[in-house]
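What follows is a set of structures for review.
Read the figures in this text as sums done on the coordinates, not as results from a lab. None of these values were measured; they are calculated from a predicted model. Cβ atoms are built from the backbone, for glycine too; each structure is taken alone.
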Structure I
Amino acid sequence: MKKVVGIFLMFTMISMTLYSIEYVTLSSELTENLGGRVSIPFFYGTKDAPSAFLLNSYLAKDVENFLSQYLDQLYGLRNSIDESEEPYVQVVIESEIGFVSNSFVSFYADYLSYVYHQAHPMTTRKTYNYDLTLSKFLNLYDFLGLYSDHRGQSFKIIKEHIIEEINANPQIYFNESIDTIGYDRDYYITNEDFVVVYQLYEIAPYSSGIREFKIPLEELGIEIQ
């Protein structure tokens, strides 16, 4: 864990000298105590260097908190089970970049955990949507307010897309309707799409996986420089 966080600090000076936003993927195998691996982006450059540095710091803290949580669980298991058994905890963090420009970065990280005697692994897809100009994360409401032609209409279009896809494949979802889309709903963007994320068990059983709904940016009137 220290190795992963420490790599971030090695790149700090780079972000102070370069201007165009860039990123590299930092990967590390976990070989002590916890099993698994971590693969996350590190952003550097931009004329607003502190903004990229803050984004890296937020992500590094999330990684540290996640690994610490399951390291604590492992130690707790070792103290609570028979000495003849060896508890097992595996964690994996994988990231996927959706969109990068000099003003906005959007990506997600999957935080997977599998704990001794657990029925199956669990994954949370955490999305990161960071405005480099404002140096802040934007929730769905903020993002649509800044980047879409009309926020209210955009919400309507997004909801219609989600309902249409659910109705087209009702067998993989719970029998529940989507009434509203909260301002804190997970989302990310790609070069072409606005992607709404529903976590495991939110609207579908585990076997259906994390559900994503893609709406073309053009349809929402979104254009980011």
Structure II
Amino acid sequence: MSKRQRIVKAIETEGCLLVYPLDNRKEPASIWSTLYPKSEMRWEWDSDGDNRVGELWVLREELSRSHEVVYAKWYRNRATFFSKEVFVSLLSYLGTSQGHVPLTRDSQEALDSLLMDSPQSTPLLKENLGLRGKFFEGQYNRTLKPLWNYLFLVGFGEVEDSSFPSLNIGATATLFEDLWLESQKLPQAKAEQALLKTLGEDNLFYKYTQKLRAALS
């Protein structure tokens, strides 16, 4: 089994996985800790660094556009992968695809832009929203934060349009239309049962989901 296949299998088994661990903690679970359970991860990108860190970053990009799993900046704004089953349940449970998540005018404008044209690179999206440049960075992040949190958006590969590759961002309803439509048919109560079955009530991803849903009350 290739490393990529092992990662996909782990995501499908666990339901949610970060790409890299948070401060090398065991929880929430990550792809790194799944592949290298006895290795501490160090952010070293030079020639003397651990090449497994960079290799995983490349695999992250490939998997994000594979349609095998789903990728988003989600748990505490970190790179997170989802199995399709868990992603459908989250869309329903959070009320995202059910139209239960209110958005500000700026966030709705960003979502509308991506619904019309997905994916867009980060610089292109900023330009289309009139938010390109350091001065607008804070406003841009505030605009996209609820869209990431409630999974209106997914990451879908990268594009070489600057000195450093930038994330391609797409509307979930456009790039994963089948999952979006499936989630609309799933009652929230059944979605919650499915999440509890896969993740468990003590799982940090599940607790984060509860926090996001409670914020809508």
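Once relative contact order in percent (Cα under 8 Å, 6 or more apart) is calculated for all of I, II, which comes out largest? Mind dumping the intermediate values first?
Working: I: 14; II: 23.
Result for relative contact order in percent (Cα under 8 Å, 6 or more apart) over I, II: largest is II.
25, 15, 11 is what came out when semi-axes √(5λ) of the Cα gyration tensor in Å, for residues 78-189 alone was calculated for one structure; which of I, II is it? Traced to structure II. Across the set I, II, mean projected area of the Cα convex hull in nm², for residues 54-117 alone reaches its highest value in structure II.
Tell me which of I, II gives -14500 when you compute helix-only ellipticity at 222 nm (-39500 (n - 2.57) for each DSSP H run of 4 or more, over all residues; to 500). Clearly, the read-out refers to II. Looking across I, II, the calculation of P(r) over Cα pairs in 5 Å bins from 0, in percent that yields 1, 6, 13, 15, 16, 15, 13, 10, 6, 3, 1, 0, 0 traces back to I. 3.9 is what came out when distance in nm of label points 7 Å out along Cα→Cβ at positions 126 and 206 was calculated for one structure; which of I, II is it? Value 3.9 for distance in nm of label points 7 Å out along Cα→Cβ at positions 126 and 206 corresponds to II out of I, II. Taking distance in nm of label points 7 Å out along Cα→Cβ at positions 38 and 134 as the criterion, the largest value within structures I, II is that of II.
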